[in-house]
Structure P
Amino acid sequence: MSQTFDYDVVFIGAGHGAFDGAPALTAAGKTVAFIEEDKVGGTCPNWGCNAKIILEAPAKAVQTAKQSDGVIAGDTHIDWPTAMKRKQEIINGFAPAIQGAMESVGVDFIFGHASFVDAHTLQVGDRKVTADKIVIATGQHSHRLDLPGKEFLHDSKDFLSIPVVPKKMVIIGAGFIGLEAASIMRAAGSQVTVIMRDQQALPAFNRDYTEELLKALAKQGVLFIKNTTVEKIEQNGSSYSISTNTGSFPADYILDATGRIPNTDGLNLAELGIKYDHKGIEVNEFLQTAVSNIYASGDVIKKDVPKLTPTATFESQYIVSHILGEEKEAINYPAIGENLFTTPRLAQAGVTVDEAKAHPDQFDIIEQDVMDDWYRLVDFEQAGKRSLIYNKEKQLVGVIELSDKAEDVVNALLPAIEFGYTPAQIKRLVTIFPSIGYSALDNLQ
């Protein structure tokens, strides 16, 4: 243990922005602690990615059955209480497993809210904890609309534990959370209405693709109300009325999916001169804040790259390498795959279509109909499209796909994008046939 401080490194938060990197510190002989005020593991294992995908799996199965033209026969439906019980049984093991794994390599856990006293000291309840290096990995929480009747709104954490399928569900917001929830609940039998403040959903994705996604969800029965602002919510017995500038909408359950906000409250950052705003904490190219021994990791960072679990993992591991002196270069983010877990999926990585169109002297775009590939008929796909972006040396630099298997396609192509495979190198990949990985690589041009 350090002679000056309680710990060599303290992480504020025990999510992916912390636990994916910390074991390398203790392996190098460093003393490490996590300060956590909620549940070990953070949002993703407990109230985010993991819980969502467990509930989404039966929703996708139901939609596949509907697309099967009678091949999958009978009354295919989701038994929601059983699905919810299964989800809870699976995720209940994550937090103790993560804590146990960290403790087994020497990480200490301190529970409570942390706030900075100075650059090396944190107040946690009535205890002061000191460290040479401190990593802020506090993540984000759901934004909540401030309007009359806001007490009737639910956030994504509430939604992922919803006990019954509401007859009528209104979702405010058409981002990742809103559209994924819409896809799941429509498959579960709810009448779903999505209220959109603007004309376009998912601005990080090409508009042609997002419009096709909305059309696919609308075909399944999701109603989209665009250019609409919610003004107030009133309770009518056991249901609700949502008043907007374009009309009134009834609901039995209302999901506020209007975004997420970095967890910076109560950290006392301003007193240390650490800059932050509603988008997160400002960091330099080494993920250091304005106070050089204090880093930030994960979704709490103000950044242009997608705020995703794998991004937080990458940052956590980079910070640890920088602290240990193994990494002296600025962080160099790889191509990052992102995916919307709706049915169909929408996934992308690398150079976007919009970027390629803005620089025709640098990039070429190849458009493909995924249904030209016979393999898509195996799992009853009915429609989809893909754009491949190449540089002038014929190397794949970007992809976007809308299909039932889009996430697997992007994952299959990600190494080619990140490592700059040449056409000759791609030809040397002898993959498993028949499979979506083979299909994805075989359709490169």
Structure Q
Amino acid sequence: MKYNCIIIGSGPAGFYSALSCSKSGYRTAIIENAKPGGTGFRTGCLPLKKNLDIIRKIEEAVKISDNNIKLEPDFKANLIKNTENNMAEAETIILKRLEGANIDVYLGDGEFIDSNTFQINDKRLEADYFIIATGSSPESLHGIPLNGKNIISHNEALALSELPEDMVIIGGNVEGIEMAVLFASLGVTVTIIEQLELILEGTDRDLVEPVLKNLREKGVSFYTEVIAESVVEDGKNLKVNLTNGIILRTEKILITGSRKINMPRGIGKTGVKYSKNGISVNEKLMSNVSNIFAVGDVNGMLGMAHVAIQQGILITEGLSGKQVTRDYKSLPRAMFTIPEIAGAGDQECNLDNSCNEYLIKKYLLKSTWRGFSKKVGSGFIKLIFKREILTGIWMTGPNASEVLAASGLLIGQKLTQKIILDNLFIHPKMGEALLEAAITA
């Protein structure tokens, strides 16, 4: 069978690459050796967010009812247990969209025969272009091996049949903290181990502190500037030896933030250059082999789903010889914690303290008219201007990821205070905090 484009992998990068290629008139096929949707849509990012959304709704309902709402005893355990069934719909959506775009789907494990041929099951597929979108997967950390039973990754954590009494999470990164929010909210006693000085290193402390406060209220404890140097079986539990001499005992260890690149089988037969960090690509996302491209985690540029989606959407520009990669200085980010954190561009922790060209303005969400009507108790938006140009916009609070979904666009447009004030905002909305902050600038 001959195609113009064959995409290997159906996660965010592969899915959007396939849709883009088909839309541009390429005869397209996509190959997946596991569950359609990959980590981003099927086994990691999206199911975690879906469960966190349920937690938020429940906590809000309990708050409104003055704690008069009582959950069924088995609700918490069933939330995680039913994740797989709840996410089956996402697989159906993915396959229907691919089918609707006239994209052939091949499920199974295959391998490259050469740079123009891929063998899957009993079929030999040829293509003018191959787009590798095989992503990444969890790996062991600090010599502590994943075993899928009591030392687990997000794959097993989101498929537990029973909740553990306690859990040690290795990694105070975004994944680790989101997982901590989920399991602590479900009554698991959570301990977080982070080798750096700060939890969510690289994020302003005023943004992070509300998240840490929420976690502490749920009984989460933290150990920073320390490493889990060894783990020993201790009956039904695990004994975790920390480098500061402290010994922790826990039922489960969840390793986060440690990933390895997934290389398709037979990649060595294609002549493509790669390393443990991924496939080397140029500004067109093309490898050293002119008909083989790499998008998403597998190219080692940035391991974020929205970056993978953008590369997938723009891959046809690369196929036509145009530059695809973009300036990621205004990279938008979101942490789906409680409360959420979102934004793009500069943060205070990264500014040159000797520079007096920056203007920083905050506005409390509860002081917006929508905040008043919704009785928002906490959270704020923060604007950072340099020489009157907006270079950073960040928010912590309810639905921060929704309010600032287009934050990267705002930073990329180099807005000034005047441009913000000259434009209309829907009233009343939480997004008016941007306007209010600009008024005070």
Re distance in nm of label points 7 Å out along Cα→Cβ at positions 106 and 202: value 3.7 computed from one entry in P, Q; matching entry is structure Q
Value 57, 38, 23, calculated as Cα extents along the principal axes in Å, for residues 210-337 alone from one of P, Q, is from structure Q
Matching 4.2 (distance in nm of label points 7 Å out along Cα→Cβ at positions 42 and 394, computed) against labels P, Q points to structure P
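All of the numbers you see were taken from the coordinates with simple rules; none came from a lab. Computed from a prediction, not measured in an experiment: that's the story for all the values here. Cβ atoms are built from the backbone, for glycine too; each structure is taken alone.
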